[in-house]
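Next come the structures, one after another.
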Structure I
């Protein structure tokens, strides 16, 4: 999942980037509101972790601008301001959740998972597709009741396809969900990941739409 972190505290930003990546987030990090808005207008993200106290354009103004420009992605505010008015202002301006500094990483991860579930229209964590079960909370995958061991990017790719079941995603969209701007991407990396997923789970799970991209068919389509 592609996540934009907007945080001007260097130590906290580095710590969060390092901590989130092992939990299957592709984290791009900027340190001011102007850079955040520029990036969001050019790159699609699934989540934003946004500090309120930014230099120049503060987090509340960034949030207001995003909502005025019809960006609907979930926004989690980070704030050292514990006053009720500040929290109410953030939520009224379009934030989906907020977290007071200092915070525990486990709580941040839980809140991000909850935002992801809501954005995907799911009330529970587990995603089921026939005999395939995937739990984003525990990052576990089971097929026909047997555990499946996937690499970090194989897991992220499978989750992205399942969350977009029935929708054909292009190579660009899939690579965008797997790699940040600083990552080196081999030309055949996506095909290698898909080959490994098919081999570990089922050859029929991911369908290639020639010239367009890849998809996991809805189960109703598989029965036709």
Structure II
């Protein structure tokens, strides 16, 4: 199972070529018919733009440590972002029946590492190709590219769905079928703006409301029902 350096490896996929472009740009520009002052100005512009992109990429792939609530009955958010949907519907990917869906929208400024809502084992995971509508679009859940996870817990199965967005074009999985995950553990990420949905049994008590800001692994989104 991947740990924090995995997000850093994803970051390097972008930072390394951008840094290479930063270094070689003066040599590539020598072929341009520019005056000395024009060369200097253009080079500075290119360097500033590349530096800003590199800084943003490093910021986007940040992966902070989080304090997971101690109460074992708490189900935590799978993602950072804004709660944009709370409803009851038929779980579509694994046919788990009617479930509570809690949807979180992740902007490009949110942490994009996804966390496990509760102690569980990955029972199965499925990938579905699709469109790249804005993740806030009401049809994005049904039409966009996504990866869904069926997680087996001691209290019943739940599901998590990672949905690509208008800018996000890749869903990265760090776990696989049979992986044992602890609550708050990293299991994957979506690159550059997206949506994450958690499907819970209908007897769970929802602890968030529309418009709430949540943090993956740290914010309680629901509570398991009392036993007995």
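Values for this structure:
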| quantity | calculated |
| --- | --- |
| Which of I, II leads on Rg/Rh (Cα atoms, Kirkwood Rh), for residues 100-171 alone, largest value | I |
| Highest-scoring label, criterion being distance in nm of label points 7 Å out along Cα→Cβ at positions 76 and 212, among I, II | I |
| Read-out mean count of other Cβ atoms within 10 Å over residues 36-43, computed value 11.8, structure in I, II | II |
| Per distance in nm of label points 7 Å out along Cα→Cβ at positions 12 and 188, the highest-valued of structures I, II | I |
| Structure responsible for 0.80, with FRET efficiency 1/(1 + (r/R0)^6) of positions 20 and 148 (r between Cβ atoms, R0 = 30 Å, to 0.05) calculated and labels I, II on offer | I |
| Given 16 for relative contact order in percent (Cα under 8 Å, 6 or more apart), calculated: source structure among I, II | I |
| Label whose coordinates, when helix-only ellipticity at 222 nm (-39500 (n - 2.57) for each DSSP H run of 4 or more, over all residues; to 500) is calculated, return -8000 (choices I, II) | II |
| Among I, II, structure where Rg/Rh (Cα atoms, Kirkwood Rh) as derived comes to 1.09 | II |
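All of the numbers you see were taken from the coordinates with simple rules; none came from a lab. Every value quoted in this text rests on a predicted model; they were computed, and no experiment measured them. Cβ atoms are built from the backbone, for glycine too; each structure is taken alone.
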